[in-house]
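These notes open a run of structures that come right after.
Each value in this text was obtained by applying a stated rule to the coordinates, not by laboratory testing. Just so it is clear, the model here is predicted, and its values are computed rather than measured. Cβ atoms are built from the backbone, for glycine too; each structure is taken alone.
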Structure 1
Amino acid sequence: MIVLRSTVFQVVFYLVTVIFSIASLPLFLLPARAMVELARAWGALNIWLLRVICGVRLEQRGRENIPAGAFLVASKHQSAWETFALMSLFDFPTYVLKRELTWIPVFGWSLLKAGMIPLERSAGRDALAGLIERVRRALAAGRQVIIFPEGTRRPVGAAPDYKLGVVQIYAASGASCLPVALNSGLFWPRRSFLRYPGTLVVEYLPPIPPGLQRAAFFRRLQHDIETATARLVAESARSSTAAADTPHLERL
């Protein structure tokens, strides 16, 4: 049943994405906020489809830790789930994402119209300077800037690999940073089309205030995210319900 449900979800997911991409075309004439709202609806619909088709429920913890207004969001990245779902969980979000995504016809153009922040990884320091300026503009517009500090998806249980780019952005932006822990890799594994039923937990941790020394910020960010993520993964592994529904947890 997991294979069948995963296949159905995959087909519906791409169909929904095509429909939303077509629906985005008239929004190019409107302010960026209109495109963001469409993207938030797309993310929310996919969260619902995951629950209905694959039995992946979403639990959010620590919403009281989410600041008002503009701030940085530094999220653990285990799965493709974060790339759309976090969009629907904040008020006016934007992602720091790889530039190649903006090359996709219609979908990529929609990303640019929505004010997403592309990063050209091969350009080194020049790219970072431009990125920081775009982050500052997004924060000035009241947006929540979502960053994956490790840069790419990491398997559940893999050693952390945090990049220094998030430190540079934090120091230059003067904004607070909301760490986000999750266990999405247990239910939507990296490089797999299988979607395992269970409770996917997103936990918003106490925000890190602006102004910390870079080394102190880096240590605190990695410690907070990794400690909470390990706890969420262990909690799922101990749950008899999750273990029965998701046999792959037994291998953790």
Structure 2
Amino acid sequence: MAIVELAEALRSANRVCVLTGAGMSAESGVPTFRDAQTGLWAKYDPLELATPEAFAANPERVWDWYQYRRELVLRADPNDGHRALAELAGLVSDLTIVTQNVDGLHRRAGSTNVVEFHGNLFVDRCFRSGSVVEGMQPGPLPHCPGCGAPIRPGVVWFGEAIPEDALDRAFAAAGGCDAFVSIGTAAEVYPAAGLIDRARRNNAVVAEINPQLTGTAAGGIEIAATAVEALVPLVNRLRAPRTLN
């Protein structure tokens, strides 16, 4: 059974790296970017809502779009898969979660060592300097109290690079791990796809958890299941004391 095989790999690993994507939050009811484009927002091209150029041209519209997406995420709660990963941190020697999601649900579930590859929907940054600005309230487009520039959401937009710190931490975790688990993502686009390559070069055990397997873990451990369906029994198995046969 693949879950048993993965549990044994995690037990023997010194370092574990987990990569999560949209499928991780699907069971919380969090819509993807394009799934959220309904009603008023359906008429816009994504490039009109999620690029630096779009924000420079119409910051109010982009800000309102992200306020809407924040409201959608705040209606959702971490699912049992998020909570299982938070518990997994206490069951393995070292765990790093690299997430492509911007919803903050891993942290809300209790995970602490999280690399937010694409930023966080609930972080505000100055559009001019990029520095984090705290204390902004929901409502109309705010401006940086330091320089007066408009405030932007702290996510990675189309055409922007992954933040250097997140990139370095993610590749260090993948390159130093003994087990790499991809959950709810095809991981076909670089640089995220490069994390799996880095883990393989370190001879790590590679596993994929996905309802529709993508071949990410070809030759490794493949579990055709949702995050909740796989992670809950996986953590239950790791929590239980080992028995001698």
Check: Thinking of 1, 2, which structure, once distance in nm of label points 7 Å out along Cα→Cβ at positions 4 and 148 is computed, gives back 3.2?
Finding: 1
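A value of 1.00 was derived for FRET efficiency 1/(1 + (r/R0)^6) of positions 68 and 180 (r between Cβ atoms, R0 = 35 Å, to 0.05); which structure in 1, 2 was it taken from?
On the way: 1: 1.00; 2: 0.50.
Structure of origin is 1.
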Next item on the list: Name the one structure among 1, 2 that Cα Rg over 2.2 N^0.38 Å of 0.99 was derived from.
Entry: 1
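Between 1, 2, which one scores greatest on FRET efficiency 1/(1 + (r/R0)^6) of positions 60 and 172 (r between Cβ atoms, R0 = 30 Å, to 0.05)?
Working: 1: 0.55; 2: 0.20.
Once FRET efficiency 1/(1 + (r/R0)^6) of positions 60 and 172 (r between Cβ atoms, R0 = 30 Å, to 0.05) is worked out for each structure, 1 has the highest.
If distance in nm of label points 7 Å out along Cα→Cβ at positions 188 and 212 is calculated from each of 1, 2, which structure is the one that comes out at 2.8?
Working: 1: 2.8; 2: 0.9.
Source structure for this number: 1.
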Check: Upon calculation of helix-only ellipticity at 222 nm (-39500 (n - 2.57) for each DSSP H run of 4 or more, over all residues; to 500) from the atomic coordinates, which of the structures 1, 2 produces -10500?
Finding: 2
